[in-house]
Structure I
Amino acid sequence: MNWSDRLHAAIPGGAHTYSRGDDQYPSNAPPILSYGRGAYVFDPDGRRFLDYGMGLRAITLGYADERVNAAAIAEIARGNNLTRPSVTELEAAERMLSLFPWAGQVKFAKNGSTVTTAAVKLARAFTGRTHVAIPAGQPFFTYDDWFIGATPMDRGIPAEHKALTLKFAYNDIASLERLFVEHPGRIACVLLEPATSMAPCGDGCTDLLAPCRCTDRAANFLHQVKALCARHGAVFVLDEMITGFRWDLHGAMKVYDIEPDLATFGKGMANGFALAALIGRREIMELGGIRHAGAERVFLISTTHGSEMSAFGAFNRTVDIYRSEDVTGHLWRYGRKLIEGLNALAAGAGVASHFEAHGFGCSPYYTARDADGQVSMAFRALWGQEMVRGGVLMPWVALSMAHGDAELDLTLSAARQVFAVYAAALNDGVEKHLVGPPVKPVFRKYN
């Protein structure tokens, strides 16, 4: 059997995250990888690819950063997972809280889904309510039923779970206000990412390639949501899985000058080591504690491997590097150059109306369109296919400190060749150039 067949024979979906699956990549992408170094990944045949997937955005310093690895290995040598809380665990908790002084306590886990669902549980316990409000356009919060039931991929989830998740439109405060009117006294929390492809500052932010400098809180959607939650007694939750440790060391909440009731983090906080965090106001977080005699208990998060010292060591060292090397500043600067460079090449090839790089400087993305100007998964696959031919793996765009001038030059050199093929495909049909099937959205009803 080949690599793909072996993977699918052993693992449902062929991977442990759907976004790593075959259906997310062009057919010439490496089906399996052997190791990563810096900004590059290598397959078992020794082929090297400049990577923009970066461990599903978990790698912000670069693969196998020696300083982070050394800190993790040192903790492994100390026992890695002890019977009682470790000194390293406490140091990590205090370091996390030092980054977010508004938060009273932190609870760690091994993945983002766990801590986002824990935030929902806390909000429900704190308010005595059942419903959760999320933006319709934000793609993912957790693999748990309360969210997945609100997607097309809802098989196996009870209808009563689905009914408790409500959707509104990001940057449209009226759509959220309507939910509070339609479900009076039932919404436990509003949970959203601070930003994805749009900024929350309305018309104030005209340049997404640099950190926001807007000061008008009244026009900022996040501040409007916070005020609405306070007025209706709901908990305001920010999901900083992607924005945290990418927009700023102190999260997108610093960029947008907002303090939520609860916040969740993961991905880049430990440069690829398994660590996620829930932080929040003490009066909410302490519902999961044991020191208030006679209080009704909330079973918050209890995980054997949540105390793994290697991940805490990696987190502590990662924060030190962020503080000394301006990591997020580098991400913003590199992303600006990448977005501007790709768009200039697209314009030069005459395909600017069919391919656009955009988004935030620290977190770019791209949109591929067909000859009719419609968003096209086939043309997205063609783009990825031809970038792979040029030695670049770009399923999406996640940047790291390891992406430097040489990597930018390699990316733009590959893109120049890709756009020539893209232009030809617009003229004579994508099917003449695409090998294999188009990529597919993760959340679809049928395979």
Structure II
Amino acid sequence: MRKDYDSFRSRVNADYANFLRKAWDEGKVIAPIPKPKEDTPFPPVVFEDSQDTTIVEMDIVPIVKPQPMPSPQPIEPIKENENKTEVFPFDFYGLDISIRVPQAFGFNLTIAPEDIASAWEELSNGCFDNSLVDLLSIRENSQLCDWAYMQLLKEFSDKFSDDKNTSTLLTAWLLCQSGYQIRLGHNNREIILLYASDHTIYEKSYFNIDGMKYYPLGENCSNLNICNAKFEGENPLSLIISQEQMFGNKSSNLRTIKSEQYPDINVSIAVNENYIDFYNSYPSSSIGDNSLSRWAIYADTPLTSDCANSLYSEFRSILSNCSKLEAAERLLNWVQTGLEYEYDDNVWGRDRAFFVEETLYYSYADCEDRSILFSRLVRDLLGLDVALIYYPGHLATAVKFDTEVKGDAMIIDGEKYIVCDPTYIGAPVGSQIPRAESDKAQAIVLQR
């Protein structure tokens, strides 16, 4: 069985190396896709008791439900071998990583196809199999998403080799052997790793190869010579984060957020700054060409357990005697009045959505950040379904209560969702912000 396994994997790598010797063609880079141009964002509006509210019922389309996909897997399980190794340590978002590496390794790598193919064959002779076993184990035990795993491989390769081309090829080999869909290119100076993704990654140039988008790992690049060699069992990289990633702990200073209308909701929270650093590396993307899904990717990412345990223990105590409607009113006001509003352009110089921890960490939050945070609180604390509601220039939420609740509503897939707007300051559940164009609204139904 071991012989069959070795011969199968060796054959696939040998075939791939042979393609690297001859199957290179010019690939024309495609300009980055900009983030969808939004209408002028709404400024925050203060609710007035005299304002009337009306029920607005309509079918909202399209309904977006991003589905997490399992991470790609090697074509065969990677087995340890008895090659002599030494331990190579490094830090990855607070994790103390130790990877077994070959005691002696190195080759003279140029961009010549023959050199690249020979280097691929050398990498495939088992010298880095123990490294790959260790890296795959870290991916599983630390529950790394695809993006984090690719960053782990790049960090390891960059620190292991001072030569940029060697590091790039090692990253490519590790990613390919882990089951991910990659292509290799060069620009007559250096080797470029291209990774495939079903996502549309904004602000990043790409190459269209057989109808699939391939993005360069690193900075945007120009036209390349690309080898379109396919590896058996390859799968594209996903940008969905479906479970908590187990980074090391680096606690931020406590931040206190309090509600104006409900003074007892005075919550202090610290977040893990390693997640903040990781989210800074995370690209904005949508699933396929559905631009609305970019907010669902942020909103459906689970809160870390340490942050959730700290935040939710306080909320559960405060809300213990409240009905779900009363609890939603209090959570809504906490987000409306406890966070300071500011436009992304004024803070970041560009549009930027936040994961929940980022909203709890940074000083300012706009409508999309507030809505993502509120949607997470309602789903986790109240167990209710939530949709993000996109109006031109504005993002709010709507909640499907399990009892009758009056107010502005959206009918989504036959179900009634009550509008809750975290940027309509002081507004109760069921109040839609003025200027919101209901007839142009679209729903993004979130995972619970």
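Computed from the coordinates by the stated procedures, all read-outs in this text should not be read as laboratory data. Keep in mind it's a predicted model, so treat the numbers as computed, not measured. Cβ atoms are built from the backbone, for glycine too; each structure is taken alone.
Quick check for you: by mean count of other Cβ atoms within 10 Å over residues 11-18, which of I, II is greatest?
Details: I: 13.2; II: 16.6.
That would be structure II.
Using the calculated result 21.8 for mean count of other Cβ atoms within 10 Å over residues 147-154, pick out the matching structure from I, II. Walk me through the numbers on the way to the answer.
Numbers: I: 18.0; II: 21.8.
Only structure II yields this read-out.
To which of I, II does the computed value 3.4 (distance in nm of label points 7 Å out along Cα→Cβ at positions 43 and 75) belong?
I
Using Rg/Rh (Cα atoms, Kirkwood Rh) as the calculated read-out, with 0.96 as its value, let me know the right label among I, II.
Values: I: 0.96; II: 1.03.
The read-out comes from structure I.
To which of I, II does the computed value -11500 (helix-only ellipticity at 222 nm (-39500 (n - 2.57) for each DSSP H run of 4 or more, over all residues; to 500)) belong?
Going label by label, the one that fits is I.
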